[in-house]
1. Have a look at P, Q and say which one yields 16.9 for mean count of other Cβ atoms within 10 Å over residues 125-132, as calculated.
2. By the measure mean count of other Cβ atoms within 10 Å over residues 53-60, tell me the structure among P, Q with the highest figure.
3. One of P, Q was used to compute relative contact order in percent (Cα under 8 Å, 6 or more apart), and the answer was 26. Which one was it?
4. Given structures P, Q, which gives the highest value for distance in nm of label points 7 Å out along Cα→Cβ at positions 21 and 77?
5. Of the structures labelled P, Q, which one yields -16000 when helix-only ellipticity at 222 nm (-39500 (n - 2.57) for each DSSP H run of 4 or more, over all residues; to 500) is computed from its coordinates?
6. Starting from the value 11.7: which structure in P, Q was Kirkwood radius over Cα pairs in Å, for residues 37-84 alone calculated from?
7. Quick check: 2.8 is what I get for distance in nm of label points 7 Å out along Cα→Cβ at positions 69 and 117, calculated from one of P, Q. Which structure matches?
Structure P
């Protein structure tokens with residue numbers, strides 16, 4: 001009989017398109033981090049967050065949403081708490097945000113992670129290119145440090 005592998009307790013959801021310049025920052029960041037993450041962390045890379053992620057979110061003890069934003073200063077990196085949206089979101093738009101996914105998870109499964117955070121990277125350009133802008137390239141080490149620190153904090157002193 002094979003031993004069952006423990007289900008990951010932490011979830012990192014990276015959103016973006018690596019063919020659209022800085023929109024691929026979260027995707028690239030998650031790929032950089034993945035080899036350094038403990039087995040109790042699951043990484044999901046998607047071009048867009050979709051309602052189907054609600055089940056994965058409900059199963060997680062902690063969730064980190066990673067994305068970029070043109071509204072933020074290019075090259076800025078922030079890590080903040082995120083909570084479930086108070087109103088039920090419309091899923092007719094092309095993009096579902098972290099708060100909406102938490103709300104959906106809570107509504108469908110009665111569960112949300114005890115810890116939910118958003119790591120946001122300020123984008124400069126979403127042009128058709130595989131290259132990150134200089135500002136976002138320069139921000140990647142800080143973003144990686146924050147992501148790995150978050151994962152370390154979520155998995156320290158917790159049995160797997």
Structure Q
């Protein structure tokens with residue numbers, strides 16, 4: 001399975017000490033160079049299961065960088081080049097562009113629900129609380145309810 005990630009999912013899981021969920025779910029996660037550079041700003045150490053991949057089509061990245069940040073643009077292009085099974089991305093504009101390109105997108109909250117479904121987490125609720133408190137990860141009350149319902153914690 002090939003999984004490419006933007007910055008936010010990995011960064012937020014590192015902040016709450018649960019990046020291991022990505023390894024349990026996917027084994028290995030590939031990030032483009034721009035994402036590695038963004039991660040290193042807040043996280044001097046990146047987990048060994050996170051591998052760096054280089055984008056080939058720099059012109060496509062430049063064109064996409066007009067509407068998205070460089071990390072998002074590189075992640076979308078790299079996911080397409082690698083024919084990734086999943087792209088991990090939370091930002092709305094990036095997700096919409098990835099979906100337009102036919103990529104399968106999963107966000108951080110989806111990672112939590114899937115982790116619980118597969119038995120890697122006993123509960124999603126405490127991690128939602130941690131994300132809001134420690135990572136300042138914002139999501140609406142309605143989305144919180146939906147995620148908890150999907151996780152069987154409503």
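1. Q
2. P
3. Of the structures listed, the value fits Q.
4. Q
5. Q
6. Only one of P, Q returns 11.7 for Kirkwood radius over Cα pairs in Å, for residues 37-84 alone, namely Q.
7. The read-out comes from structure Q.
Read-outs: derived from the displayed coordinates by stated rules, not from any lab. Computed from a prediction, not measured in an experiment: that's the story for all the values here. Cβ atoms are built from the backbone, for glycine too; each structure is taken alone.
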